[in-house]
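The structures come next, written out as structure tokens.
The numbers here are math on the coordinates, done by the rules we state, and not lab data. From a predicted model like this one, the values you see are computed outputs, not experimental measurements. Cβ atoms are built from the backbone, for glycine too; each structure is taken alone.
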Structure P
Amino acid sequence: MMSAWYPVLGLLLLLLAGLPIAFALPLVGLAMLYTVFGPTAVFSVPQTMFGALDSFTLLSIPFFILAADILIAAGIARHMVIAVEKLIGHYRGGLATVAVVACAFFASISGSSAATAIAVGSVLLPEMVRQGYDPKYSAGLIAVAGGLGILIPPSIPMIVYGSVAEQSVGKLFIAGLTPGILYTIALVLAAIIVLGRGHKTVEAASWDERREALRKSVWVLFLPIIIAGLIYGGIATPTETAGVAVIYALFLAVVVYRGLRPRQVLDVLAKSAGSSAMIMMIIAGAHVFSYGLTILRIPQGITENILTGVTSQILFLFLVNIVLLVMGMFLDIISILLITSPIFIPILVHLGIDPIYFAVIFVINMELALITPPLGLHLFIMSGISRLPISRVLQGVLPFAFVGLVILAVVVMFPVLSLWLVR
């Protein structure tokens, strides 16, 4: 067990030195391989990294990222948000409810939490502040609701998990649907309670205004229907569906809404390629790290030690939740998934825990990681949009983070919430 601390310590030191996780992981993995194979270990690293990315399933990641970037760059998300606002924005806490619903809807298109938080936050947060909603709680709500982007299908972490754990991505998407809806409803109720007082009263939109808003957004509303129909209907794989999503998003951006000029497409492609490349580099580097752990039999040793003391599923899941929440303070979602999978998956099999059910637990933990300092990506995103210090955004996050903890506990205690549609 002591040998397990060396790669962890090495990785921590490299991260503290400022080295990006995409490079720190393969370096530590190379060091572990060097202890077994000597200098020849260098030759196995490129093959391991290439093999990690040689997956048809992983091809869906850059496509979903590109579809989200196209929608954001063309300003199409604004039409969707305005339509929801016209329908329910005049009720008590209406705009706060709109923020949660809009996050859930955009999540069903993009598969990315960061894209969801940016798209909805940039449109709604200024309007919420203008209407008298508390700025810190408004920013905190969108920071938490943006995390629905990795729970409600399609979900990029679910795609990566399916590739690593050899599980059906389609079933993983279905498993996240009910907990995602439950989480959305809980956040709506919390938003009404926390933000439902003190804001300016807004007159209800006329039916003509509502019809016009729906007319402008109807093309966007078809996209999640297309994605769900292709995947859940067994018509196309997630990767093929992601390709269709890109074509449809490009059609909307250039032809229907005309919010993206042809020459801007190259800028969107470059931005999307950069985001995708970083994720792929992390995946490739993490596979080298995981391969080194496996060669040194570190996961097997940890598994044997844990299984001698932990025989209860609930106790194991409780310990896993603590580990994931702590790791989420310092590492990004994909890295945590790829680092912990070689350790957790054998234990899941031994204890009889369904890997699909565990995926939902993992993703909800990672939603909480997105709002946990010091790394908390959504804290930085909403701080940039709201111009509030991160400490103020964190204060606004707390009541909604508590909702996330409650949902996590409910999902852990009732596996049927994740599995009833799968079965």
Structure Q
Amino acid sequence: MEKQLEWTMHLDEKYYMNVFGKRIPVLFTHGKGVYLFSSENKKYMDMIGGIAVNSLGHAHPRLVRAICSQARSFLHCSNYYYIEAQAELARRLCEISFADRAFFCNSGAEANEGALKLARGYFYRKGTPRPKIISARRSFHGRTMTTIAATGQEKMQIPFAPLMPGVVHVPYNDIDALMRETDTTTCAVIIELVQGESGVFPADIQYIQAIRRLCDETGALLIVDEVQSGIARTGTLFAYQQYDIHPDILTSAKGLAGGVPIGAVLATQEASTGFCVGDHGSTFGGNPLACSAALAVLDEIEKKNLTERARKTGAFLIKKLRSLAGRHPLLAEIRGSGLLIGIGLTRPIAVSLKKMCFDSGILVGSVGDNTIRLAPPLILTQAQAASFITIFDQALSVAEAKENSSDGSAKSSGGFL
């Protein structure tokens, strides 16, 4: 093993808190476009994009210029003072969305924390506090104490009980279950339009429109979590624009600044009254560097029409993957929207298939044992997508050969897999 990688692995295993498990043994040193390069100078196509973060790929000239230019001026100053890039980013996001107001933080979890806090504050300020927050099962909204309470996955909650009270979880895409729980004690419904961390499951349009109607009828606020689905990822700038609804609050992060940490809470003027002076804040949130990076990302998306590219390239990938499903028994279902795609498997081999892709120079993500996730940079071309399909096709053939070999061994010995 190359010495630089070996030494880094040693340091990581000795000093870093092991929350990520056994990492894939590679050390990336630089990137260009949709590719990353290892310390052994091997080239990898990045089809996971830092989990929907690297919206412009790696070392994008516009983003690099924006970061370097801002770094030469200053990186940070207190929110006691006016920050030009922060004010400009707030304007841009409000003008391209439903929102009237924006608040900036540092991550998706912080954005969702801020959104839930804003919703609770809204009803308190009206003099009619409401305790209930409704979320969906299988959802993922972050890893803070509040956002794991909102997350609909018990495995993420059990070690950290007791959780913040007041959260009720209902089945995803189940209108009747939602109707039974939504009432005048409901503060907010928080929903992902595509459940990314549970395997890329898009919401039905009728379901989302029913949530909007229920919120209107009961006075509850609708919070749309677009941490993963926003910033052109699903083929529109925000996924809610495909559902013919406007949320009251929306959260964004991941791809917003192309890899520089940032989170955003967007809200209507009415919903924004949930925060008064001193109710919320952030030391680093909305700093000049992050906001300048986000402005560069939005500029590039607009100038190069990357929203349309994500839609077309995503449709191309989904079509080709569904074609592969006709030839590969391992493929069960292809789900997704734009460049956020889940590949459902018939066997629990997602982790080993991810490793096979890695060995072939392709970086993909796995969700549990049965889903491969794709979230490549928005700059991915159809030619690059076609190259991925060719390599993924080969990886599936190898995986199926191994599965068949294992089946034969188990049957011949009378054993079980």
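Odds and ends about this structure:
- Comparison of P, Q by distance in nm of label points 7 Å out along Cα→Cβ at positions 313 and 385 - largest value held by: P
- Among candidates P, Q, the computation of helix-only ellipticity at 222 nm (-39500 (n - 2.57) for each DSSP H run of 4 or more, over all residues; to 500) that gave -25500 used structure P.
- Winner on FRET efficiency 1/(1 + (r/R0)^6) of positions 257 and 361 (r between Cβ atoms, R0 = 25 Å, to 0.05) once structures P, Q are ranked, highest first: Q
- Winner on relative contact order in percent (Cα under 8 Å, 6 or more apart) once structures P, Q are ranked, highest first: P
- Which entry (P, Q) yields the derived value 1.6 for distance in nm of label points 7 Å out along Cα→Cβ at positions 137 and 153: Q
- Mean count of other Cβ atoms within 10 Å over residues 17-24 - structure with the largest value, from P, Q: P
- Origin of the value 20.6, where mean projected area of the Cα convex hull in nm² was derived from one of P, Q: P
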